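Dropping the structures in below, format is structure tokens.
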Structure P
């Protein structure tokens, strides 16, 4: 196989080959773990690696020699309509263990399929009907047509917004159903969404700069865009492969402000649907039912010290009270005027303060006391303590 090694082709070969390797590793990881999100990330890394291929192979001499020239012309390496949907479904599968790819989701891939069919039609027409270049008479690869490049990146931008909205909904939900919300916020999601946005902005930035530096429009000038693009891809591949956090709370979007929690049993929407935009009601508007459940919840939490469970969820409390999550969520949000995460953290902070007052901080570390009271990270403990008391743990001890 022809490959002219040079400065431009070799640098892209490094990132391209690393992308292919990590795509294979992610696929292997997905098969072993059964984690669907790794399948999607593997597909994304592979697709982005193919996006780099024409520039890498072009500098390696493929556009100047046959049959390599025809391979670049008639094989669609740049699947811009695939990248957006793949990252969108990766986001959903990473955050929601109940996510399943259905016929409805398949519709998102119709533009990509139509483009592939279109390129295949051009190949059939040129090869078997005309017997010569007809659509490629100008000698340019259809992957580089302006309409395709710009519509492709617009598609990526749209799916970036959709992914961001989905994550925003997840954030609001997780604070209302989990006591370890900070752990489940997935810092990795923020990072890869920023990286995905960087891929989009790189195109916009280079196009703007090309107005001032026309040499960036040349084949060699455009190489710099693909180099920076491949660096961002390499970051996504490496950090995505090392991500070990898996969401354990299945849910289904009901409306824009309501979530249906799935527990594996026959779901009753009214009983398992919670409002993630809880409205804090005035105390005098509290109903007798809310007051009753407030007392039951507070008694249960204090008596059984449920707050010591670092992974306590709204569902756990509902099962202990032999009721549904809708009632518990409403009682916490409207009765205690806070979300579930803050509600449980307040109990943990009170337990920590009691330990301080007993002098246990002289025999144990602050982090050890925090862990005993249900926290599972130093950052979460410090943030919750300051939110509750207005002081850091050390400042509180000094006042004691």
Structure Q
């Protein structure tokens, strides 16, 4: 039966409450974002906030208490967090790791989520380190760089190789409790300084085989989100961070343009012809890249719903993600150029946006190799191994 006009349904209440919770978190991120870089981490209080808004349970199976949200839903959440701060958005993006983890055996997943679905996972895959088989599983040793979000993680994955492993060349990931991993702080970079992407050091840790998975291999779980290519989804989750950063940069220029005057006596920014032209160009760039991104997401998701993934569609999504990351960095560069000398200060949000977006676009998943693989498929050739 339909509710009477003006009645607030429970679904509306939940939606409003979730929006209030997210808005509160975003305000806290904006208020504290200057702390993240010097600390080289996102504070635990913000990680707890990510749990409250559903970052870590978004992609977890419903039978483990998760939400099984769509890729587009998850990306829009990460996009909004990234508008508040790039490092926060980047760390939150690893909530997509639940899709990787779905390749663990069913009993292991039950153990992983025994205390609830909000498990914080981080990891570093390459370079793959050799592990030795033992009676208890695999003996893991090695050092892995670029472990974003590791300071706040509860479980950590590292990439290993095992002699004679019949995995068709795909990487194996060993999932280890964070207390068994040493974080070696060395994240001295120009952007995304708060992500804590330090080195991981593992020494003589025995990881049972049931706590390992094959990256890009089939999921243990049968649901559309676990048919969606996890490697492609990881690239998406990273790329949308750049889009959120670029949106915040353009909004900042718009906010200052109506009142900011020049010390040389020039008109306010909004009245200058070149500012008007460049703002229009940047807005079109960002909106076009974003539209392509979500259009490709919806197309790939529809295939996951129908049970069959076309490699061309998956590759188109990789292309859309790479384009979004690169265009977002260009948009931030334009925004900083328009702001002039005001954007050169280390305390400038525009300077941070430009550096953060640059680091996003430098990630290996957005390399020239991705563009080349997309071009190969568009021209009728098979994709290069490991891209999908």
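Given a value of 13.0 for mean count of other Cβ atoms within 10 Å over residues 215-222, point me to the structure among P, Q it was derived from.
P
When mean count of other Cβ atoms within 10 Å over residues 119-126 is calculated for each of the structures P, Q, which structure yields the highest value?
Checked P, Q; max of mean count of other Cβ atoms within 10 Å over residues 119-126 sits with Q.
One of P, Q was used to calculate helix-only ellipticity at 222 nm (-39500 (n - 2.57) for each DSSP H run of 4 or more, over all residues; to 500), giving -16500; which?
It must be structure Q, since only it matches.
Who wins on FRET efficiency 1/(1 + (r/R0)^6) of positions 223 and 359 (r between Cβ atoms, R0 = 35 Å, to 0.05) among P, Q, i.e. which is largest?
Greatest value across P, Q: structure Q.
Tell me which of P, Q gives 24.2 when you compute mean count of other Cβ atoms within 10 Å over residues 39-46.
It traces back to P.
Starting from the value 27, 56, 16, 1: which structure in P, Q was P(r) over Cα pairs in 20 Å bins from 0, in percent calculated from?
Clearly, the read-out refers to Q.
State the single structure among P, Q that was used to calculate volume of the Cα convex hull per residue in Å³, for residues 111-158 alone, giving 59.
P
Values quoted throughout were computed directly from the atomic coordinates according to the rules given, and no laboratory measurement underlies them. Model, not experiment: these values are computed from the prediction. Cβ atoms are built from the backbone, for glycine too; each structure is taken alone.
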